[in-house]
Each structure stands twice: as C-alpha cells, then as structure tokens.
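Several structures are given next for inspection.
No value in this document is a laboratory result; all are computed from the given coordinates. What you are looking at is a predicted structure, and each value in this text was computed from that prediction instead of being measured. Cβ atoms are built from the backbone, for glycine too; each structure is taken alone.
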Structure P
Amino acid sequence: MVAMPTMVMAENTVIVLSWDGVRYDYPDRGEFPALERMANRGMRGRLTTVYPSKTFPTHVSMATGTHPDTHGIVGNVFFDRKMEMMFQYANDGDWVDAEPIWITAQRQGVDAATYHWVASYSDWQGQSHRYREGPYRPWIADEEKVDRILEWLDFPAEQRPRLIMAYWSGTDSEGHGAGPDSFLVAEQLAIQDVQLMRIINKLDQLHRWDETTLIVVSDHGMALVTENIDVEGAIEQAGIEAVVTKGPVGFVYLEQASDLQSALAAVKKLSHINVYTQADLPQSFRMAHPTRIGDLIITTSPPFTVGDPGGKIDGPGGTHGYHPDEDDMKAIIFAMGRNVKTGMVSRELHQIDLAPTIADLLDIKAPKHSEGKVMEWVKRQP
C-alpha cells in the first residue's frame with residue numbers, strides 16, 4: 001500500500017482591528033455588510049472591559065492579557081510617584097509593566113506588525129517587533145492604515161507579518177461629541193465597515209481564509225453623560241493642594257499626604273460619587289497599581305462624571321470609563337476565518353482573554369503576565 005502524503009497546513013496569520021468606542025449594540029443600528037459577513041460566517045460577541053474602561057487601559061489589557069493593577073496603565077492620564085512623571089496619552093512602551101502580545105510573538109519567532117495600537121510605538125524593555133507604525137498621528141485616515149495592512153499581506157511569505165494589530169478611529173469622537181444615540185454613530189460605523197470590507201475582499205482574492213483569522217474588537221462602549229461633579233473645586237475650597245484627574249474615574253494626588261483625611265471629608269460632601277482611599281479600594285476593581293493611583297479614587301455612574309465646574313453639560317454628550325458591569329461599557333468582538341466556530345453568539349467575553357486567544361491561534365505561548373483564557377469561539381484542533 002502506498003502511503004498518502006500528509007497535508008501540511010500553512011502557518012496561521014492573525015489580524016486584529018480595534019475600533020475605538022464602538023458599543024456592543026451599535027452594529028444593530030443599520031446594515032454593515034462586512035460586520036454582517038463576519039457574524040454569519042464566524043462569530044459575534046459582547047466584550048467586557050477592564051476598569052477603568054478607558055482607551056489606554058483597555059488596549060493594553062487586550063495586548064497583555066491582564067488588568068491595570070498589573071500592566072500599570074491605570075487611565076488615559078495618571079501620575080507615577082516613583083518616576084515623578086505624568087502619563088498623558090503616552091505611547092512609550094516602557095510605561096507598560098506587562099509583556100504585550102507583539103513582543104510575545106516576536107520573541108517566539110512570529111513576525112509582528114502594529115499600526116497605532118496603544119504602547120506599540122517603541123521598544124518594550126529593550127525588545128522590539130519587526131514592523132511598527134508610529135508615533136500616533138491623529139490625521140492618518142483608517143483608509144491609509146488599510147493600505148498598509150494590504151501591503152503587509154502582499155509581502156513574500158518570509159517577510160510577511162503573521163500578527164497584525166491596528167487601531168482605528170471607530171465611533172469614539174461621534175459618541176463623545178453628539179452622544180451615543182446620535183445618527184452620526186451609525187454613519188461613522190458604515191465608513192469603518194467599508195474599510196473592513198477591503199481587507200475581507202483582499203483575503204478572498206488571495207484565497208487565504210484557511211490560514212488567516214480576522215478579529216474586530218472595540219476598546220469600550222459609550223454612555224450618555226449629563227452632569228459634571230466638581231471634585232477639584234471641593235478640594236480647593238478645603239484649602240488642599242492636589243492634582244485631580246477627570247472622567248468617570250478620577251484620581252486625587254495630594255501634595256501633602258497629611259491632608260488625606262481632610263480631603264476625604266471634603267469630597268464625601270459631594271453627591272453621585274463613591275470615594276475610596278488606596279487602603280479601601282475594592283480589590284475586584286483591579287486598578288490598584290502601587291505607584292500610579294491617586295491618594296483618593298473617585299468613581300461615578302452614568303450620567304455623572306468627575307469634571308469641570310458648572311454642573312450640567314450643554315447638549316447631549318457621551319463618555320466611558322465606568323465600571324465594566326455597566327451595559328453601556330460593553331464592547332464588540334467579531335471573528336472569522338481559521339479556527340473560528342461559525343454561527344456563534346457569545347454574550348460575555350473578557351478583554352484579558354484576547355491576548356491568550358491570539359497566542360493560541362498563532363500556536364505560541366501566551367504573554368508572560370497573561371491571566372486570561374482562550375475564548376470559547378476558538379475551534380480546537382484534533
């Protein structure tokens with residue numbers, strides 16, 4: 001009997017696109033052919049974020065498989081006491097304490113490419129990856145990012161990255177400016193969908209679906225916000241010097257540690273907030289980084305936020321950063337291609353599970369600090 005030759009499958013490529021601010025229910029607001037194809041031929045799910053549900057913490061959690069208390073990015077803006085530096089939308093990889101998946105992949109021989117993914121613009125602890133586009137340039141259109149992704153897909157096999165991760169503008173600006181119920185949200189999502197279809201069409205033309213997994217996620221949802229809580233004003237009226245960050249989670253960094261009880265008393269007079277010291281911050285929040293959270297931590301629920309004086313916000317607006325249990329903070333996830341179970345609808349998946357899922361799809365080990373698990377929609381091989 002003549003032995004039949006063994007079929008060897010090509011190594012898998014994973015493409016991950018993050019669409020900023022796309023709430024889990026936005027894809028139900030119209031016809032979006034690319035997303036619909038992914039849902040019909042792959043899976044659609046609802047993604048739970050880390051806390052705070054802000055762009056920088058969430059993107060780093062998706063890349064590292066762990067929470068802000070471990071990876072260190074506890075907000076879009078925060079102060080590090082040890083470094084004596086303010087983090088303000090920074091993209092230096094050395095701010096991140098946990099290994100990101102593009103370093104994990106490159107370390108294990110898988111070429112990685114990133115385009116504007118948070119913290120991917122520089123080396124991480126002296127380690128780099130093969131292709132990276134940065135620094136962040138907000139004027140770069142998502143169409144240009146797709147052009148670059150299509151170029152990467154056309155590279156010869158020995159040069160082609162097998163992990164591609166890109167940040168897209170999503171609907172974040174529309175949700176912030178006009179509120180999550182605005183018609184502008186669906187209009188912008190349709191624009192994103194057109195660009196997604198370009199990638200899908202390219203993979204069709206290349207006949208690469210048996211060796212490619214395409215994943216679309218968002219970093220957080222969006223909630224209606226109507227009123228600012230003036231924490232900074234309350235601190236100033238008490239005669240206390242401090243720096244206060246704003247948003248659904250606010251940090252109060254005191255100039256003098258001895259002012260803690262006075263500051264706590266002043267802030268507790270305000271309505272519609274919860275206030276914690278570092279000592280009594282719930283462990284379940286997973287944001288208690290030892291050098292980066294405030295002396296006081298202020299949390300709010302929709303439609304309130306820590307903000308400027310003046311109370312009511314003019315016109316409809318939106319924000320995010322609230323507790324992950326809030327439905328309006330839930331994000332999207334779609335997946336299609338190799339090793340994706342078809343027709344699945346997953347109600348609750350978690351952001352920290354993305355990095356180990358990517359690793360599994362690439363047949364490599366998960367990032368060093370990952371706490372997540374492989375998502376349920378991944379098809380197990382015999």
Structure Q
Amino acid sequence: MSIEIKPVNSRKELDQFINFNYWLYKGHPYAVPDLAFDLRDTFNKKKNPGLEFSEMQLFLALKDGKVAGRVVAIINHRSNKTWNVKNVRFGWIDFIEDIDVAKALLDTVEQWGKERGMTHCQGPMGITDMDKEGMLTEGFDRLGTMATLYNYPYYPEYLERLGYQKEAEWTELRMDVPEKIPEKYSKVGRIVMQREKVHIKKLDGRNDIFHRGYGQKIFNLINDAYSPLFGYSRMTERQIDQYIKMYLPLLDLRMVTLVETDDTHQLVSVGISMPSIVRALQKSRGKLLPFGWFHLLKSLKFKHEDGVELLLIAVHPDWQNRGINALLFTDLIPVYQQMGFKWAETNCILETNFKTQSQWQYLDAQIVKRRRCFKKEIS
C-alpha cells in the first residue's frame with residue numbers, strides 16, 4: 001500500500017482538500033464543519049491579507065490513489081520576526097486512522113519548512129491568529145464550537161509517537177447562564193465605574209462601527225491586549241479593515257459590550273459573543289447552497305440555539321487588574337437572560353493566562369475541553 005503526497009495546485013484538488021474533512025467527519029455528532037466558501041477565501045492570496053506576510057502550500061495525502069489526509073504548510077514571517085523564531089506551521093491537518101499517513105504529511109511540512117530555513121515545526125496553527133488553532137486532547141465527547149477545531153482522539157496520540165511535544169495548551173470553559181448577576185460582579189462593577197470614571201458603551205449599528213471609528217478601536221484594542229500572548233502577531237491595517245467589514249456587521253450588537261472612559265472615550269475593554277450556530281453549521285454540511293443559508297439565518301436571526309459562544313474578551317494592558325471585566329459581565333448576563341440562553345462556552349484560553357482563567361470563578365465555570373499546540377525540532 002503506497003502513500004503519495006501531492007501539492008494542491010488546481011481547483012479540483014482544492015475541492016478534494018476541502019471535502020476530505022466533510023467525508024472524514026460525516027455524521028459525526030460533535031464535529032462542526034467549516035464553510036467551504038470561507039476556506040476558499042482563507043487560501044486565496046487576493047482575499048486573505050494574512051498571506052501578504054505568509055507563505056503557504058496545501059498538500060493532499062493519497063493512499064492507493066484515494067485521498068487519505070490533508071495539511072497546510074505555513075510560514076508566518078510576521079509572527080516569526082515578532083517572537084524571534086524560525087517556525088513552519090502545520091494547519092488544517094486531517095488524516096485517516098493510519099500513522100503512516102500522518103507521518104507522510106508531517107514529514108512533508110517539515111521538509112518544506114527546512115528548505116526555507118525553518119528549524120522547528122509547530123501546530124495545528126493557522127495562517128494568522130484569527131484562524132482556528134490547537135489540537136483537541138480532551139473533550140472528544142463534547143460538541144465543538146464555531147471557532148474551534150474538532151479531531152479524533154488518535155490525532156494527538158500519533159503526534160506524540162512521531163516526536164511532537166507540547167508547546168502550549170488552551171482550555172475551554174462552559175457555564176450555565178445564572179438566574180441573577182453574581183453579587184461580586186455587581187459590587188465590583190459599581191465601584192469600578194465610580195473609581196475609574198468609565199461607562200458601558202453599546203454600539204448603535206453601522207454608524208458607530210464605521211463612521212465613528214469603533215470598529216477600528218476594537219481591533220486596535222485586541223492588538224494591544226493580545227500582543228503578549230503565545231504566538232500572536234499584531235494585525236495589519238488591511239487585516240483590521242477586512243475583519244471590520246466581514247465580521248462586525250454579522251454580530252447581534254446586544255451581545256457586544258464596550259467599556260470606555262467618561263472624558264476621552266478611550267476604549268479600555270470589549271466583550272464579543274454570539275449565539276451558537278453549531279447545529280446550523282452541521283445541517284449546512286459546510287455549504288450555503290441550496291439550504292445551508294436557511295439554517296444559518298434561522299439560527300442567527302430568528303430561532304437561536306440554547307447556547308452562546310464567548311468569542312473574546314480584551315482589556316487594554318494599562319487597565320488590567322482594575323476590575324473592568326466585572327462591567328462586561330453585569331451588562332451581558334441580563335442580555336443572555338432576556339434572549340433565553342441557557343449556557344455559555346468560552347473560546348480557547350491559554351492555561352497560563354491566569355488573569356483570564358480567574359475571571360470566570362463566580363460563574364461555576366467548568367473546563368470541558370483542552371487543546372494543544374505541538375512542536376518538534378526539524379532534524
């Protein structure tokens with residue numbers, strides 16, 4: 001039985017690359033598919049500004065002539081320069097339950113990186129920090145989220161057998177929406193507003209996002225808050241402009257909360273959440289046509305699911321450890337109650353990010369998933 005690795009260079013091969021994940025996880029109760037059009041844009045140099053400072057090559061693994069795996073080899077030069085490393089990344093990796101297929105894919109990424117002067121291979125990581133990252137190591141019996149990857153348990157087992165070791169780990173927490181705001185948040189929130197001279201700001205629509213500059217402010221704040229975190233590289237202006245146009249208009253602005261200063265209106269914190277649409281994504285099977293759009297629109301606008309995804313919380317470094325987060329919770333919890341949500345789940349949180357980990361303690365949050373970035377020296 002022979003294994004062949006083939007670079008993706010045609011539209012047909014890109015279709016095979018995208019569809020392989022749908023085939024591998026077809027009917028899986030916990031896997032959540034990506035939207036095919038979104039993946040096409042991600043891998044399109046004209047549409048993805050992250051490829052202005054990154055190199056990328058998609059590969060397919062064929063076993064006896066049939067697609068048996070896929071992977072993307074990535075060099076993010078901006079991130080490598082920021083952290084003074086020479087890493088090649090592997091992303092969007094999937095393979096059948098065959099360690100020889102996994103080895104062939106990873107050997108290919110390592111060799112591709114070595115030819116370009118890289119010394120280490122890490123992943124799963126995306127082209128940029130806005131892509132999905134981290135291989136699931138715990139929580140295989142939990143429904144995935146829109147913003148994270150799902151994989152079979154044999155994935156991390158194979159990576160360890162192939163010499164990959166833990167570089168970073170994230171946790172995901174789940175909690176019930178409380179019937180009332182925890183007193184600790186209410187008390188701290190009142191004190192913070194008076195002491196720090198800040199207030200809650202709700203966006204009123206496109207005027208705030210585009211004309212009053214709040215879209216730009218939000219992503220500038222994310223850059224400042226996330227810069228010290230593992231692997232992060234600051235978003236460029238073109239990236240920010242794209243994310244403002246693509247993502248902010250899709251949000252239900254009731255579920256977005258800002259905190260700004262009373263006098264200068266400096267944005268010091270932001271919390272962004274949205275209804276879970278994972279069941280709709282499963283029904284769509286990764287495609288908007290013919291009926292995928294209906295499931296997504298229904299879940300977002302008309303009859304949402306029971307859960308909410310807490311996409312991100314960012315606090316400006318100068319305002320951290322000052323109780324600002326309490327204001328986000330005191331504003332958002334009543335919104336979730338009014339909208340009928342029963343539970344909430346966080347996005348990935350670095351296990352070493354103790355500030356963010358500790359903010360959930362008054363909500364009886366439980367760790368439900370762990371995921372890992374693996375790394376290996378290229379021999």
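Points to keep in mind about this one:
- Comparison of P, Q by mean count of other Cβ atoms within 10 Å over residues 155-162 - largest value held by: Q
- Among P, Q, structure where FRET efficiency 1/(1 + (r/R0)^6) of positions 139 and 283 (r between Cβ atoms, R0 = 35 Å, to 0.05) as derived comes to 0.25: P
- When distance in nm of label points 7 Å out along Cα→Cβ at positions 115 and 355 is computed across structures P, Q, the figure 2.4 traces back to P.
- Structure from which -9500 was derived, helix-only ellipticity at 222 nm (-39500 (n - 2.57) for each DSSP H run of 4 or more, over all residues; to 500), options P, Q: Q
- When relative contact order in percent (Cα under 8 Å, 6 or more apart) is calculated for each of the structures P, Q, the largest result comes from P.
- Read-out FRET efficiency 1/(1 + (r/R0)^6) of positions 235 and 339 (r between Cβ atoms, R0 = 41 Å, to 0.05), computed value 0.85, structure in P, Q: Q
- Which entry (P, Q) yields the derived value 3.6 for distance in nm of label points 7 Å out along Cα→Cβ at positions 187 and 323: P
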